[in-house]
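Engineer: Next up, some structures in structure tokens.
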Structure P
Amino acid sequence: MQIPLARPDISDAEFLAIKPVIDSGWLGMGTLVGDLETAVCEFVGSDHCIAVSSGTAALHLALEIADVRGAEVVVPSMTFAATVQAVLAAGGVPVFAECRPEDLNLDVEDAGRRITPRTKAIVPVHYAGKPVDMDHLLEVASAAGVTVVEDAAHAFGSTWQGKAIGAFGHLTCFSFDPIKTITCGEGGAVCTSNPEWAERIRCVRNLGITHNTWDRYQSERPWMYEVAERGYRAHMSNINAAIGLVQMNRVEELIADRRRVAAQYDEAFAHLPDISCLDHDLAQHVPFCYTVLIHGHRRDAFMTAMKAAGVGVGILYLPNHTQPAFQAFTTSLPVTERLSAEYVSLPLFGGMQQDAVDYVIEHVRTFMTT
């Protein structure tokens, strides 16, 4: 059996939704994008949602609006490179912070110690779908006068203290790439409660043009446009939105699938030697991935054995402060460095069949008990 680490869960309904868009001849940003934005707003309880071309674009535009150019931005090293690249694209200076051993989330206390008068924003990453302690984080940010730009690429559908991620007010960035909880094929979104920020992001995603092409073509003079500020080509297409709308109709099913798999892993691995599961609460958190810690210097041997058995595994993620592109910003992060030699992610995705779950559990159990 071959089981991938992750894969999209696409039904016939997504295929059927794409055809009318292609037949219409309007493939770019159109009314379906607005429909998806409304659906996301209603689902997470946000005042404004701006759909964009990717989760990375969402982070980039949010950081542009947070005006981080030339300023410091506190980020965890334990995240995908996209988080750091977005800071650099927006002209910011990344300041790396530690993660917590129990869940690999940003250590808010450590992040707070790294805030200086030059800091303009802090970017928490809700690792594997478990939110950072938002109450504590917002207190730290408020005291320092910095903007919170949430990297919620993993956390669509998750809640903190009963409140959905995306409804906390500053800037929350989601990813809808192929293997996220919902996918648009490719895409992302920024949610915010600030109407001025929302309006600016809508403009900036459209090359700084004040009205998008669809809206202009409904006017009497569609050939006229105004470029109000620097911008980027970062809008979402109607094709991607059509896929996303079907996924939103299926979101509860997709969430339940992920929780079902994670719950079985939790139970199966709880008492195995030399393996620790990350702390999470499946009643509130939607797992994007399932990461465990393999102790006793056995992580690489474990990965080799899983690969040989056809079980997809991955390292999510390699610490960014050790990457060549980011050496100008490197710092000492002993907790992150120690954990990076132990963590490994196991297969988890919507539509994962029970025999695949059983197969993964069997091979993990065999390795850890021999």
Structure Q
Amino acid sequence: MNLLIIILCLVTTHASFQRVPLQRFKSEVNSRRLQLKDGEGTCASIPLYIYLDGEYYGIISIGTPPQKFKVNFDTGSSNLWVPSKKCRKTNIACLMHKKYDARKSRTYIKNGTYFSLQYGKGAVTGYLSTDFLNIGGLCIQNQTFAEATGVTDKFFGSTISDGILGLGYESTSVDDVKPPFYAMYEQGLISAPVFSFYLNRDGGELLFGGSNPKHYSGNFTYLPVMGQRYWQIKMESASIDDVELCKGGCQAVIDTGVSFIIAPSVDAKAINNAIGAADDRRIPCNITSELPVIKFVFGDKTFQLQGTDYILRLTEMGKSICFSRFMGFDMPYPRETIWLLGNIFIRKYYTLFDMSNQRVGFADAK
């Protein structure tokens, strides 16, 4: 699925990189415009946040004057939605989050088309509207988005994000709405249809228009996207200890809207057995550094995650509890074996999404 503060709309006179730094639990927002050292353009640096060591989010604005929302930048979906002022008063998830009020925006354009979107166990319903959208200082004019009037309480009630901003392909967009990233490029706000993620446990950076060498080392390993529906690439194999996974090859979707790695049930069970996780995926915190390495092979290169990379540590009543971040789920694809590689993989490997060349690139994060 899905895994996204504000400065006023700025009319840029040239295409540029757009840098969106990710920061953790800052109480105030400091936005500033930075000049890239290579002279390729000006970028606005705007904090995003991380919640409970997994959910990355940032703040966008919609309308004039701007109305601010926390959103998850999700490469696993393609639509933008936020709660509506007209959200049902009985909807707890909606009431817990900021809501868009069309009456307060001078640039609002009515649409009204019914909207419905499914996210795994969560669902969103509402209708479409059009307004100005600001992402990191880039002002996208007349962006169509969904005003959510119904949101699944059980799923979205536990998230810090108000809504989701999809960074997936237009082909998967509900109601054929042009995704914000497409509009950003078509309106000349960035120089190339490329964006990249740098994530760590304290924050990170989302860069529109290119990649930031400050946050990775070496060269990218590029993998072709399989079709133009998801950021889906071929995974040759995977293994942990002597346990072979992804037998015969499989597909991996790179999904920033997911904080775990989701594998077919048989593989997830094999991984959790190999690391000694209980049925509820709980594992003793004191053995995290001793856990085996899991290996993923893309093309001719092997990518590895250590135990410290794939274990979630939480604090409950003053005590640490740890869980495996591998979850099992069988996707409804009869001819394909699908894995979802979420943010724990991107933390280790700086990830570039190149829509122009239909590829995903990985480099060692630093």
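FYI, it's all coordinate maths here, none of it is from the lab. Bear in mind the structure is a predicted one, so any value in this text is a computation, not a measurement. Cβ atoms are built from the backbone, for glycine too; each structure is taken alone.
Engineer: Computing mean count of other Cβ atoms within 10 Å over residues 49-56 for each of P, Q, which one ends up highest?
Structural biologist: P
Engineer: Where does the value -2000 come from, among P, Q, when helix-only ellipticity at 222 nm (-39500 (n - 2.57) for each DSSP H run of 4 or more, over all residues; to 500) is the thing being computed?
Structural biologist: Attributed to the structure labelled Q.
Engineer: Sticking with this one: Quick check: 15.1 is what I get for mean count of other Cβ atoms within 10 Å over residues 281-288, calculated from one of P, Q. Which structure matches?
Structural biologist: The structure behind it is Q.
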